[in-house]
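Structures follow.
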Structure I
Amino acid sequence: MLSTGPRLAPTPRDTVLRDGTASLYHFRRPGTPADGPVPLLLVPSMINRWYVLDLREGASLAHAAVQQGFDTWCLDWGIPEDEDRDLEWAEILARLHRMVRRVKRETGSPKVAILGYCMGATLSGIYAALHPGEVAAFVNLAGPFDFSEGGLLRTLVDEEWFDAETIASAGNVGAQQMQQGFVALRPTMQVGKWVGFADRMTDEKAREAFFALETWAGDNIPFPAAAYRTYITELYQQNLLVQGQHHVGGRRVDLAAITCPVLTVVAERDTICPPPAALALNRLCKATTKESITVPGGHVGAVVGGKAERVLYPAITGWLRRTQ
């Protein structure tokens, strides 16, 4: 729970909307300049808790955005219940659409800037392709688009030996099942991180950072079965998104329809979303302004590690300001 252990999700916020298990948060900020940038909606992955984007003091993308004057919002997908097993991929996108519309209604802005992280970036990219008129700018933070470049994770779910239909037929994919899949990517990581921590355990800040990340990493959530089936089969196994053959609610998703400014952020040592998987977005979209940056760290460390506050957060907020 967020109330125990290290102080997690420290940035003050209000819950503006609930939609099924999902919530829309609005981070508080002093003042609201009329000439400020368009509102920024943070979209985390569906399969991890949202507060990786507001992990702790000194490691919070949300706080950095607020401090830089952005009217910052966040979609919390929530924790799926057993009855959510039939939640389809199209309904996930529809839920994101409703959150965007609510941000626009609350702020009076005609468009919203979106920052998606991991799977949240993939969903946000699909959304931007389906609703290009709603998105002022899009930051793809370590989100895969070309799943043929998905590295070992793509290999683990290869259709030759992995049957997503059978997995999903049992109901929501459990948190432990999801976690074991990521552990399989680096089976020695659990031992290695504790060995490394032993060298820093006398440092109070290092201890706080370590246990905050451990709390988040262990706070896993299920994946709705129906959406999981589509995600694994159509994206990872068939790679339909970059082929222009992925459909949502009967509509074809064409990444070339994305014309707003695009920034893709990749991490040097990312094994969950290798850089080529994310950079495919820049190749396929038709934005006149599209950039990419590489930051140090792995898939999670790049976002909440010691260098994130000095490197990643200023790079993202600076880019957003330059493109508005």
Structure II
Amino acid sequence: MAEPTTLPEPESTTTPASASRPRGLALGLLRTARPRQWAKNVLVVAAPASAGELFTTRALIQLPLVFVLFTACAAAVYLVNDARDAEADRAHPVKRHRPVAAGQVPVPVAYAVGGTLAVLAPTAAAWLCSPRTSALLIAYLGLQFAYCFSLKHVLVVDLVVVTTGFLMRAMAGGLALGIPLSRWFLITTGFGALFMVAAKRYSEAVQMAGKQGATRVLLTEYTVGYLRFVWQLAAGVAVLGYCLWALEEGGVPHTGLLPWRQLSVVAFVLAILRYAVFADRGTAGQPEDVVLRDRALALIGVVWIALYGLAVARW
């Protein structure tokens, strides 16, 4: 008896692999853009907040836009960095799981998307914000790409570049709104950023003791004592700059019920001291992680924001 003939099943227009690949690529690009790091870009509100112009109509329109544009620039840097370091990351026990190193995102695609974002973001900033905002984004991209390709291997310069990235974020909102940036704002923000960057490097150096090669190669050239000196020096200068702003004559006049500017010094110093506890223990990782996981530090931060807001609002 002849076997019944079976008609071939119609071919599916999309195989499971081909259907999932675009989605997997999109998710890989998103992971490479480091969504957890986007919280850093909230610093774009720093200058408008310090000038008491955070809730103006223009600020409410411009600041979300600046946040998105800075996020696009940061994503471009991460994509190019991971594409360049793909081979080295594949030999790393943790970094080999990054989408580019793992092959989820092809290296040419990472370069292409990163380059596209690097061109579109400053262009959009010049059109939607201001030429100065666009110039700042171009400077940020140039500095960060230089860091990816060479500067991250230069002692001290690597700390300065990462710190400058934070400072540029804090300046972006002010430039977009045409707000003058005071010397105390720049000093306090700059050295506050250096404090957190050096504390993070110090923590990495403490945790990698005896495990050279397991993390940043440059850390093997720093001494723990030097990194401790840097974060302590930066913390001291940041506190000094903030105190000089709070006590400055001719600044924002005291017209409220209490001297809010002077009272905010107490919360600011407490926040620095609390953060230094984690730095001294060698557990100061990502700044946002340190703040969110410690309730006391988060509470101090809320109190400082309230006092600072009352000072700027002249209530």
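For Rg/Rh (Cα atoms, Kirkwood Rh), which structure out of I, II has the highest calculated value? The partial results should precede the final answer.
Numbers: I: 0.94; II: 1.08.
Max of Rg/Rh (Cα atoms, Kirkwood Rh): II.
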Checklist line | relative contact order in percent (Cα under 8 Å, 6 or more apart) - structure with the largest value, from I, II | finding: I
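By the measure percent of Cα pairs over 16 Å apart, for residues 126-229 alone, tell me the structure among I, II with the highest figure. Before the final figure, lay out each step's value.
Working: I: 74; II: 63.
Structure I comes out on top.
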Notebook entry, point to check: Comparing FRET efficiency 1/(1 + (r/R0)^6) of positions 46 and 102 (r between Cβ atoms, R0 = 25 Å, to 0.05) across structures I, II, which is largest?
Noted result: I
Next item on the list: Taking -10500 as the value of helix-only ellipticity at 222 nm (-39500 (n - 2.57) for each DSSP H run of 4 or more, over all residues; to 500) derived from one of the structures shown (I, II), identify that structure.
Entry: I
Margin query: Suppose FRET efficiency 1/(1 + (r/R0)^6) of positions 222 and 270 (r between Cβ atoms, R0 = 25 Å, to 0.05) works out to 0.30; of I, II, which structure was it derived from?
Written below: II
Next item on the list: Consider the structures I, II: one of them gives 12.7, 38 for Rg and Dmax of the Cα atoms in Å, for residues 110-165 alone as calculated from the coordinates. Say which.
Entry: II
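Where a number appears in this text, it was derived from the coordinates with a stated rule and is not lab data. As the structure is a prediction and not an experimental result, all values here were calculated from the model. Cβ atoms are built from the backbone, for glycine too; each structure is taken alone.
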